[in-house]
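Listed after this line are the structures, all set down as structure tokens.
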Structure 1
Amino acid sequence: MARWLLPGGDPARLFVILMIVTCFFGLKGRFINPDSAGYYMFILSPFLDGDLDYTNDLDRLQVQPIHRKNNFRPSASGLPMNPFAIGAPMLLAPFFLLAHLLAIPLRAMGWMTHPLWYWDLNGIYYLTLVVGNALLATVTMYLLYRILLRLVSPEASLWTVLLCWFASPLPAYIYLYGNHSHLASAFTSTLAVGLWLASGERKEPKDYLVFGAVCGLCALVRWQDALILGLVLLPLKRPDRYLRCLVMSAIGFWSLFSLQLAEWLYIHHTIFVQPPAQGFMRWLDPQILGLLLSARMGLFTWHPMFLISIVGLRHLGKRSWVLVAGVLLMLGAQTYINACVPDWWGGNSFGKRRMMGLLPLLALPIAVFFEGTARAGSRARKFAWAMAAALVAFNFLLFFQYYRQDIFFSSGRFSYPEILANQWRVVTATSSLILPFLQETLWAQLAGLSSAGKVLTLAAWAGILALGVAGFRCLLDRQYFPLPIGDRTRHGVSCQRQSPRVASSRD
């Protein structure tokens, strides 16, 4: 199966090919205000003005007065506040600089006066951030694949990763809105979970320092993702100098998260800021059932793939009760935090976007579930594949409902019968939906460039994706995520099932 799906048996090539193809025929440069403007200003203001005064950036990005009043109102320092987190812009800032290098030859081709040269949300700088976000998606999926190999076979790992890619909330934040924090949240959390799983083998204080720093990066991307630091209390194998390791993880966390504190101190003159505004959270009124089961963006109702996680917890418990405890601890904490937000459905959201930091943890029991079906016989295996295909199809029908909100969600009412009826309406209107979708691609957004300019731009974007994944893969091989012993082949990953590499609870 792996030989059939993977070029040369290597998942990295498959993921790069998938993303390059969808980069040109699926990625959009859409933006939503105030979110897109808020994240983008963290890059624009230091680069263009050398400060964190967002006043002129609000004018440059033409932010509407209603958003200036609600989201970017003056703070205690007199400067406009920015209620968003700085982590995702930090991760995407290098791609902004690559866009600057890309613009040099395009300028030489007489493109200086073209609107795509501008700094706004329609320009080449913002579009290249969308490509950078796609690179984060690619390396997240490859990293998740490498992590799952520590638990299950390549077959089960591959199916789990493809399910997480196409049956979760991620497609909307890869293919539609590429400058938000949700994909970055999945990326940083996957890094943290991978380090947690490696804690059974790496038990030195310096390893806990790295884990704490990655958790600090998670908190920089989305503040509630700081909860993932709690996994340090559940090591797969307790180190000899455990107290020192805990101290080092705390040092690593605050060394990274202090960057956000510095921005708050500069803007608000205090580090005690409850994002995005005082009194926003309703700590004593959590809407937990709505968050999980509502027809309005419920976690399990909009993305039934996560129900497999609940079923798979029993199988995961046979591998290690510590893994189950970590999954349940993070699921419970994230559920409560997000249920206390007044708009627990996530505003103009596609599914539970605010809980994408849980994706790698929820993938663990899914992978073990698929591993069990793969060993149960051909009938169970075929059923599992058919179920995965149905979940992907269901998710993409919802995706197109979300894509054409003016048709399907214009009433603002959400109910199970209405959503299921809309699923059928999407099937019957596929041709009228696909054409507008294809006309909104990155290629279409380069309209006005010469053919040579388009080819040069697309080739540069494809190079960013391919080189980025290749470099990330080399980093994984050298550092914290080597392939399990016996999985190394000249093509990357063998097709034979390997024994689990995670330490059991008895260790």
Structure 2
Amino acid sequence: MNSTEETVQDRAVPSAVKRLITELVHRFGRKRIDLLTARSSSRAELSSGAVDFRAETAHVRRSDWTIDPLPDALMERRVELIGGAHRSELINGLNAGAKTYIADLWNFTPNDTWNILRAHRSLERAAKLELAYLDTEEGRVRVNPNTATRLMVVPRPLFALESVLMLDDEPVPAAFFDLAMLVHNCAASWAAKQGGIYLYLRDVHGHLEARLWEQVFDLLEELSDLPRGTIRATVMIDSITGALEADEILFELMHHAAGLSVHPQGYAADHVALFHGTDRPVLPDRETIFLNAPMLRALSLRIIGVCHRRGCHAIGAPSFVLPPLVRERMKASYLEMLGDKEREAVDGFDGTIVVDGDTVNPAMVEFNKSMPRANQLYYLRNDDIRPSDLIQRPEGAISVDSLVGMIRTTLRFMVERKESRGWVIQGGRKHDRSSLRLALRLLWQWNHSAAGVITATGLEVRDHLIRFLVRKESEKMFADSDDHTRRLAAKAVDRMIELVLAPEVPMEP
């Protein structure tokens, strides 16, 4: 690192933040590594078919307890909008009329250091409602100073690293970096304007990892002179282990929990990672793996039951469908999305997530019809959800349309990510990092299983077909692009083929 880069880093990362991060690494760095290492053995056990609730934590599931009472400012959530953490995204998100805007530093924001530092600068100004940008058509656009929309943030998961700050010649954990920056830059503003620091957590594989997050929150509050419980977190259930340990996760986060949310794409991608093999059945088309799929239906009902029994919010699944360009031409996928939101409200969810500002009001209408109060914490479900229900594979076809659609999604995401875009639009849907992961894993699973066969024709999804379609679709998609984009597309083709044909499940592309 040269002197200029050091100066930029010093300005971007205040000394107080460095001290916070250093303390977090010294206290919890080894524990974090140990927990990530322990994932391998527990996942191997699950993959072998030993899917069950943990016997050693049965007392937690059976006991009568609740989390610390939710703050008054967080009692109504109804519709939450999720997106990136860049300036225009934050402004549009805070002005969209949702109860919450969720700024996602992992799934919707490019994860190179420059973009992350820019995102944290924007979050600091957004916390003070002092953010504006120039639009070519509308002129100066700013955050409405009277907005009632709260701001939540998704820090990066435990396994991610951030190289802008090195300790002992190692990059620091990205989660610690994000939390230290948020507490230092935004805590005072958020405490005054919205009553606390509100987070979503991704990739929490069980109660021991939740315990680590709780300990990190406790230390940050202690070092920053914040009252206990200032930090509140909603955990996205995007893994099988997270679903099996839902009670235990809330128990460990008791002083900092806000609820749980359903994340179908992450959950389905985890299913592929755990249950695959040449002789195993496969998941069907991506478009059919949604809330009516048996395992996701079971997950939804379990999350509602657990959350309300423990005194916190159950938040429904993100909808990635975009509204129709012409209102008179409603697509079936859009009407299905509205049906999903209606069903979530009727089932007992306290809110839901959308990814486009123009779907906030339609989703709000569906919840208003079925949820007259601020939440549905009073509605206690007691569904008999067994561990086997949480992994029940959905039945369905494998189609050429879905195969091609996932190839196009993956290629577009890989190309546009190199242009510092955290999400893409393809096929009438918005796609984030989880969408990319699911597409890659489904393609990989179909290619590596004897059951990976196009239903209508009997054509096997194999290496030669993948190579042919990836190259063909790339040529069609980027034929009229400039030389730079075509070079990026060529690299994306090679990388995608490498990942889908590799012997191991694709993790992070």
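Can you say which of 1, 2 returns 24.2 when mean count of other Cβ atoms within 10 Å over residues 252-259 is computed? Label of the originating structure: 2. Supply the structure label, taken from 1, 2, corresponding to relative contact order in percent (Cα under 8 Å, 6 or more apart) with the calculated value 23. Computed on structure 1. Name the one structure among 1, 2 that FRET efficiency 1/(1 + (r/R0)^6) of positions 348 and 468 (r between Cβ atoms, R0 = 41 Å, to 0.05) of 0.30 was derived from. Matching structure: 2.
Assign the value 5.1, calculated as distance in nm of label points 7 Å out along Cα→Cβ at positions 124 and 420, to the correct structure from 1, 2. Here the read-out was taken from 1. Each of 1, 2 could give helix-only ellipticity at 222 nm (-39500 (n - 2.57) for each DSSP H run of 4 or more, over all residues; to 500), but the derived value -15500 comes from 2.
Here, each number is a calculation from the coordinates, and none is a lab measurement. Quantities reported herein were computed from a predicted structural model and do not represent experimental measurements. Cβ atoms are built from the backbone, for glycine too; each structure is taken alone.
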